[in-house]
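These are the structures, in structure tokens.
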Structure I
Amino acid sequence: MKKLPMTAVMFAFAATSLAAQENYRHAEEPIGTVEQIYDGDLVPDLAVSTFRNIDRLFPTRTVAASDNPYPLQPADRQLGPVTAQLGDATYDMDDFLALDSVTGMIVLKDGKVAYEIYQRGNGPDTRWMSMSIAKSVTSTLIGAAIKDGSISGLDAKVTEYVPSLKGSAYDGVTVGQILEMSSGVQWDETYTDPLSDRRALLAAQIAQEPGGLMRVMAALPQTHEPGAVHNYSTGETSVASEIVVGATGKKLADYLAEKIWQPYGMEADAKWWLDSPDGNEIGGSGLSATLRDFARFGQFFLDGGVIGGESILPDGWTDTAGLPVTLSGGDTAEYGLMWWPGWTEDSIADKAYLAIGIQGQNIYINPTERVVIAMTSAQPEPLGKEPVDPLVMFDAITAALATP
């Protein structure tokens, strides 16, 4: 597989900001349905065209781009050949790109581009679905709202900001427990099971009725004491998004644009799914952005949430959000504040962490080696069946770029 040099994939877009482009070149492609995404029922080509056009599946709100994009300059040292060992097998970059259905990847070292590639017709102008990467964005907005005083802190009660959950199992649950996904409220995240809680939430999203998602969440029973057990729940992220809206009085897309997207210098508009026409954003999925802006978001986090010399996040937020959390009984959950701690030996040593979306979306952050990797893929099934664990390849890339 031939790797395209950075100049080959960038030349057509160098003259103008992506934000100034009015026509989206993928807009007329055929797409599947949202049910096909979660059922894992998309053939590869249809997966590609669907994942770069998810703004056509639901109403969206625009996250407005910056007028002054953060420049992504080429690194002095470009990434050379990389191999990763997985069991008895050795994989090089070509193997990884092909086997994991990668449609784009960008590697930043010290904030500069050490590697960038696009496949399957994608380019720097292509928006791609985030799926659960959106969770990490939503949790970051919780941090921003704490920093600016709109939320009193992680110990604040959920129902203070989401009154529609009063009288439900969320009574007494804190904002911090939502971010840890330790509310104790029942949840089954099985994407492909039509009877799961995740699919019930999706059905409410498809119905596009105002308040529908919170009605699903308010009907759930409590199964554990708050703070005692971690249970991965996209529903908790929908609650998190409502916390931001209730606390700030602003829509998530607008708040994201105000706090990060514009001041940090994202070069393209993003789109975010809504729960109903002109309603609230879906906090756990549906943010569609360019690969380079996903990488910029990772760099923003690596930089400690600092923009123009001022942090928009609470002190220490970026140091702890990607670390395993300690539950009330003393057990450790291998999950952070809607970020995933690394699970390989190398990533644990470097305190690396990731935002991960089903079907192959990743933002990897390594604070020790100051590496950020953003990757998009078109894996047809939401089942985590990548032939090559992306983190193993990310470790190998980081090692290849390690500061001597």
Structure II
Amino acid sequence: MRCIFRSCSALWVVVLSSLFLVDAAGRCETAQQMTPLLLAVQDAPVPFKGSDGLVHLVYELWLTNVSSGEARVEEVEVSGDGGVLQKLDSSAVSHRLQPAGLRESSGVLAKGSVSELFLNVVLPAGTAIPKQLSHKIKAHFDAAPPGSQDFAESGGVTVPDRQPVAQIGAPLRGDRYVSADSCCDATRHTRAALPINGRVYVAQRYAVDWEQMDEKGRIYSGPREKLESYTIFGKPVYSVANGVVAVVVTGQPEQVPGKYPTNISIEQADGNSVIVDIGQHHFALYAHMQSESIRVRPGDRVTAGQVIGLVGNSGNSVAPHLHFHVMSSELSLASNGLPYQIDEFKITGATLGTKAFDEAEEKGEPITVTPVSPPRVVKDSLPLDQLIISLTPR
């Protein structure tokens, strides 16, 4: 119990890890304040450098509305070492706040509910990584008495996790690859919070779906339902680092492109896949490959640049692509998603965003690309979302 006593002639003492303020007469008056909004961070962010050259802190702030009415979040401040690092207004919050168990975002917390606020704090160039992060939330609570409905709560204190970021090579080779649904604001992976084994994990926090355009900017040319129509289908998949193969899944059929398969279990979601222990509690996942193409088995040692299989369309996949991410264990979903930095790649352009990309892919039309001229060589960075990238070894 934490007791705070008010008196102009007071003495602070600590008793049994509780804080007391005792007046001269020994009287104790406990200060009590309603806190209908609880804040917590489950997984501290691991700082990494993005392909924009800036340091990112990507994590989730859990908000619990412990009241009998709705709460509308009006503002969020993220602070580090005493200074405000990021401020989100109600509109920004409404696109980042996701009720637990749902994939649709909302700026309103239902009564007695929990939501996750998905944050991507980008540090200005030259800014030191903060030693501590804290949050201040301003919200309107419908159930509070008149005059007390607007409430501000601070909390969710966390310390950035300074563990080493995995330094890796590229999992593919060639030009015109698209870093689809990559970090840090794409919803398909970064917000894939799943309840697994009694805990909510975001294993795919930094995942990317690598797709590839042909010389005319199309993801596929020919019948959409034909696997060979896709530029990336059958391309070699390379080990991104030295390591030991931990898990191999084979025997799953290729799906028909153009529609998601039904009745896919958790065990089948990644399709034919390989998980490699690359050291320091980092595991690299390569998913949706062709079954017969996989060349490794559990326990095999692999080296960086070694071909481990071919790109396919197995598992929970709507089109041939390589799903890749790094995580904290050999369990593809019951893991904490971890950032990584590819040693070198070249950015040649950017799409107009996920919506435009998805629409063009669905219609088999050329992807509209904003060129980067001259192409920008990037080193030791994580490729951000919707970039056109050349992946070549050093």
Kirkwood radius over Cα pairs in Å, calculated, reads 21.2; among I, II the input was structure I
Quick one: helix-only ellipticity at 222 nm (-39500 (n - 2.57) for each DSSP H run of 4 or more, over all residues; to 500) came out at -1000 when computed from one of I, II, so which one is it?
II
Work out the source of 0.50 here, i.e. which of I, II gives that when FRET efficiency 1/(1 + (r/R0)^6) of positions 120 and 312 (r between Cβ atoms, R0 = 35 Å, to 0.05) is computed.
I
When relative contact order in percent (Cα under 8 Å, 6 or more apart) is calculated for structures I, II, the one with the largest value is I
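None of the figures in this text is laboratory data; all of them are computed from the coordinates on show. In this text the structure is predicted, and so the values were computed from the model without any measurement. Cβ atoms are built from the backbone, for glycine too; each structure is taken alone.
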